[in-house]
1. Among the shown structures 1, 2, from which was the value 0.15 of FRET efficiency 1/(1 + (r/R0)^6) of positions 98 and 146 (r between Cβ atoms, R0 = 41 Å, to 0.05) calculated?
2. Suppose you compute helix-only ellipticity at 222 nm (-39500 (n - 2.57) for each DSSP H run of 4 or more, over all residues; to 500) for every structure in 1, 2: which one lands on -12500?
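Each value in this text was obtained by applying a stated rule to the coordinates, not by laboratory testing. Source: prediction; values computed, not measured. Cβ atoms are built from the backbone, for glycine too; each structure is taken alone.
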Structure 1
Amino acid sequence: MPVCRVLVVTNLWPFPGDPGYGSFVKAQMESLRPQGVEYDLLFINGRESHWNYLRSVRVPVVVSFLGDDVLGKFDRRGRTTFYGWLLEGSSYMLARLVQSVIVKSNEMKQRLRLESAHVIPNGVDLNLFRPMDCAEARRALGLDPAKKFVLFAYNRAELRKRYDLVESAVARAREQVPELEILHVYRVPQEQMPLYINAADLMVMASTIEGSPNVVKEALACNLPVVTVDVGDAAELIERTKGHHLVPPEVGSIAASIVEVCRRGTRARSRDRMAHFSIESVAERVREVYQGALQVV
């Protein structure tokens, strides 16, 4: 008999049009099965139509917030949009109407001003995301072995991911590292992501808003050097680990760190610190939250 059965109501789930969309949510739920948690899925494809949200109203027992639903959405000038303001307000109210709340970082917990919120970042499948030979990964993907690649694993059109800042920093770094290129990865199935991570020389995170960025954790699990701004829990993830760089959101600083990583030419040693974020460890913590929610219903 399962410990409990939950209804997963989400607008993030892989579908034929984008097999990588919300793959971390699916991985999180699948990791709960060995913990005795069974689930039914109600996927609300909001990208297909916003009316799908109104057609799929449910009252959840446990709400997991991911990032900008609590921290807000911003325009190009860094100002909160009207939609972002509504999203923050509705999240604040919803958090006080349900049995349990999960957030991805302490920053989100502080923004919600909800002491009972559980801080549980998404887990990483350490069997899938593991160090591989860079040359072999590049051969599998057909990438030039002579290039230096900066991984950018997001939608370039999503403003908060700051592709413009990454692009400008790479352009400046290219003055000293001519073979430098951006390896843009988007809408790729999760099973292929380890190849791209291991084929890169480093990744850059320049977002304005994040909860607990999954790609950063996946990169750390693969020992890929990370250059990141202080966003979400990125600083906590890379602290006390050599080979990574925490930088201000400024072109020159990011470019200088990119050049340093490329010239050093070695991998980081961060995989051992990812045991706490293993998908099995996180699944156990999530299962405890579900069981606690059932006890107060």
Structure 2
Amino acid sequence: MYYVGMSIIRPETIAETIINTLSTKSLNGKALLTAARTLKPGFTKQALYSELRKLVAQEVVIKHGTQYSLSKVWLDGMADFFQKAQERYGISRNNVDFLSLQDGDSISYTFKNPEESDRFLAHTFSVLSDAMHHDEPIYLYNPHEWYLLARTESEVPLFEDMKQQKRYLWLLAGRADPLDVYVKQYFDGEYLQYHMLRESIFEKNTYYVNIFSNFIMETHIDKATADKMDLFYKNTAVWDKNAERELKLIVSEGKTKVTISNNARKAAKLKKLMGEYFYTNN
């Protein structure tokens, strides 16, 4: 990760140049190269994309479609150091397509595997949760809550942030296998609530959904990957290093599609379906 000690005003490395360039707006690769060369002339296209891949892997940069942006999750974590950049990345000027969706509209993104899609999902989660009313619950359904196991370093801070803000996050798991039970430790039972189903309310094991007010974020993973996930959860009773390696291998394969829509009617139906398992203190 890139923290303090970076030279942002006068960037020295390619990574610093990329972060400096993206601190004002999202750019595609060609525009990013052109803009970055004004700060640090001479570096090549190959060097740019090599460093971009590293920054995406470290969740400093998010790729959505052909655009690159600074990850809001990273910006939130680095708030003190990147205060000026974060102000420019305020939601109303974030230049993220899905925030301007009208009721009934949607936009889709395709990723090479579930792990890659979750880097984008974490960023999107932060943006959409900030855009909705503070007292509204966030609804999540996952066939298995594997994110907290395979992506602990990015998922736990999101959950902790919800708890500190006293915001309701309701997660419904499609199964109650041992590892589904294991992740219950990350929920406080008040603001962070977790319920496991004996039988899924959705037909397909490839389907995941998050609901933020009228915004719906639906993820469809590859069928073969979903079946491997089910088998892994069925046959794994203990979370250890071997289990971690196996799960991370599973989520490194299989194309994943993410669709974000603004659909008040559909969101209301999904919230009614999922909400019966949870409660508020209001």
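1. Working: 1: 0.15; 2: 0.95.
It was calculated from structure 1.
2. Values: 1: -10000; 2: -12500.
Clearly, the read-out refers to 2.
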